[in-house]
Structure 1
Amino acid sequence: MAIVGCGNIADRYAERIRTYGACELVGFSDLDPLRARAFAEKFGGRAFEGLEAVLADPSVDLIVNLTIHFAHYEITKRCLLAGKHVHSEKPLAIRYREAKELAELADARGLRLGCAPIMYMGEAQQTAWKILRSGRAGRVRLAYAEINHGRIEEWHPNPEPFYEVGIQWDVGVYPLTLLTTMFGPVRRATAMGRVVHPHRVTKEGRKFTITTPDFVLAMLEFEEGLTARLSANFYVKGGKQGGGVEFTGDEGSVYLGDFQDFGARVEYAPFGKPFEEVSLVRPPFKGTEFARAVDEMTAAMIAGRPQRATGAQAAHVVEILEAMGTSMKDGGPVAVASRFTPPAPMDWAR
């Protein structure tokens, strides 16, 4: 496989991919050739002279697309047309019609297409899901997902694209993917948003102004019957709300302390009683293993089975995000028409 896009997240992908036994990381490509060379020197492999060189290399079976949000559609489409399997960072595309096109193109050509985020593959997330599947909480009717993601300019060297795409597309996509994994498709979305902190300054002192809402509040109605509230912002860092997800059913509640951390605290409470911590199904990866879906896709390819992270689910999440944007603009609920088959739990969490 090869990595295209050597930005901030590529280090964490490359570090893990080179430890996977079933795949070989053969090289890197980036708009800045110096960055590609730096990655090749650090992790091994070659620095490709642009995307065309990657696509022309018959030794590359799978491309990991880590380019910026707005480039995902174009890069992934070119890779699929060249006969390459693709795992893309999130979102799959910025428009639903483009995401749908990519999923259909991969299917038509017999290619694998997967997409981040894959936090549902984490140990804490799988533990929470296992409790929900067991029925201990009864029928789950409400879920609350809170994201206080802080201010991107505090740590990222190029924060403007994150603010341009918006909090829901960059980070809201995480709990949306988690919730649709556990409860299936969303049928309707209602949302509102606003810019709460328009004037920002980078670490280098560069001033910039944002116009896309940095605070979004959404209500999601699932086909299965769940109603979920999603609150996300690029303003508060941590805080009491943190980045947790709480699921409440007729008989009790399950709390996942962080949607992203594979070792997050998981708690269960019978209805009306205090929460108590639950042991995870296995010792967790420390932090987030962003490339875990790449390893899972590789194993699925070798075994000849479907992979868990699919283009169909990623496209459905894009339609939800698009519906949220339409609702913020026009007001009222917006229907979500697409459907997908949710992934199975991890074998070690059944």
Structure 2
Amino acid sequence: MSRALKNTLILSAIGVILILVITAVALTGRITLNDESTVGNTAGNLNNNGHFCEYDGRVYFANAYDNYSLYSMNPDETDIRKLHSGASSYINAGGDYLYYVSTGNKDTGGDNSFRGAYGIYRSKLNGKGATGMDRCHVAAMQLCGSYLYYDKIDTKTSISLEKIRIDKEDRQTVNPAALINPHCYVNGLIYYCGTGEDHYLYALNTATDTASVVWEGNLWNPVYADGYIYYMDVGNNYRLCRYSLYDDAAEVLTEERVDLFNVYGSYIYYQTNAETSPALKRMYLDGSSQEIVREGTYQNINITSQYVYFNTFDAPTPVYKTSTAGPVNVTTFDAGMQAALTETK
């Protein structure tokens, strides 16, 4: 074999190897798209700032004991790991990735500005490989199939509904001038309430990004569960009600004024707004068996398969918890506190 032929063969082999390496790298970095039915987190959790998200046997959470840094743990609060520093919210999970909003590190100068990284991020489930999706301030976010739908805050008075595919392609403005809460995503539809001339129940078809009126009610913060839309009745002192998508009928669950609520399994957890005796309560989905969880005013009601987490309205810690479906027994989230202390030593 001649020297020229040998050199040609060697160069050809090197070329083939380079092509294979480049192809392997490209395939390794490719983001696998999700099924349309993929939902990043429950609407109830996201309406409560999305501090907890349970997915595939792990709970991803913003640890209030560590400036809301991103952590993960088992549902029983074992094997806690820190994934990312900096305050996080609106945590979503689907496929091989986490999606979350980072607010960066809050400035202490008193002008409500933020320093450091902020915006929407995608990372692997172990927190590695964080990639910025959109550098902006966000008021709401949900993973709907292969797209993130989010309310983008452009100025103090301008909010638009945006979407971006999880591979960071195909970013679009869905609605340039409306506050559309995308948290309640079900089978290709985003249920939301009007915020302009009416508070009707609408459905946004994510295949076409077109909206239609479902019911001419007067509602706020819709949450879907088992054929019902649970909501706060704006016209009647924000009492908690539900609307049947099948029977086109509404029913009152409690006459008490409600500040916020969450739905999981067979229970609704809700914060009542009473002048003399406010309390976090729970009841069954049909409004029966109402009971007090803890007296006082609370927020950030996030629910996993094992625990309900919440904190007082005026302080991020301590974080309280009680069993999601078992007897009420309020304690503190000591595992989160201990994990934070270990990380900050």
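Derivation of every value follows stated rules applied to the coordinates shown; laboratory data play no part. Because the structure is a prediction, the values reported are computed rather than measured. Cβ atoms are built from the backbone, for glycine too; each structure is taken alone.
Calculating FRET efficiency 1/(1 + (r/R0)^6) of positions 204 and 260 (r between Cβ atoms, R0 = 25 Å, to 0.05) for structures 1, 2 picks out 2 as the one with the greatest value. When FRET efficiency 1/(1 + (r/R0)^6) of positions 60 and 244 (r between Cβ atoms, R0 = 30 Å, to 0.05) is worked out for each of 1, 2, structure 2 gives the greatest result.
With mean count of other Cβ atoms within 10 Å over residues 44-51 computed per structure, which member of 1, 2 shows the largest figure?
That would be structure 2.
Thinking of 1, 2, which structure, once helix-only ellipticity at 222 nm (-39500 (n - 2.57) for each DSSP H run of 4 or more, over all residues; to 500) is computed, gives back -4000? Structure 2 accounts for this read-out.
Calculated for structures 1, 2, distance in nm of label points 7 Å out along Cα→Cβ at positions 228 and 252 is largest in 1. For the read-out relative contact order in percent (Cα under 8 Å, 6 or more apart), a value of 11 was computed from one structure; give its label from 1, 2. Checking each candidate, the match is 2. If you line up 1, 2 by volume of the Cα convex hull per residue in Å³, the top spot, with the largest value, goes to 2.
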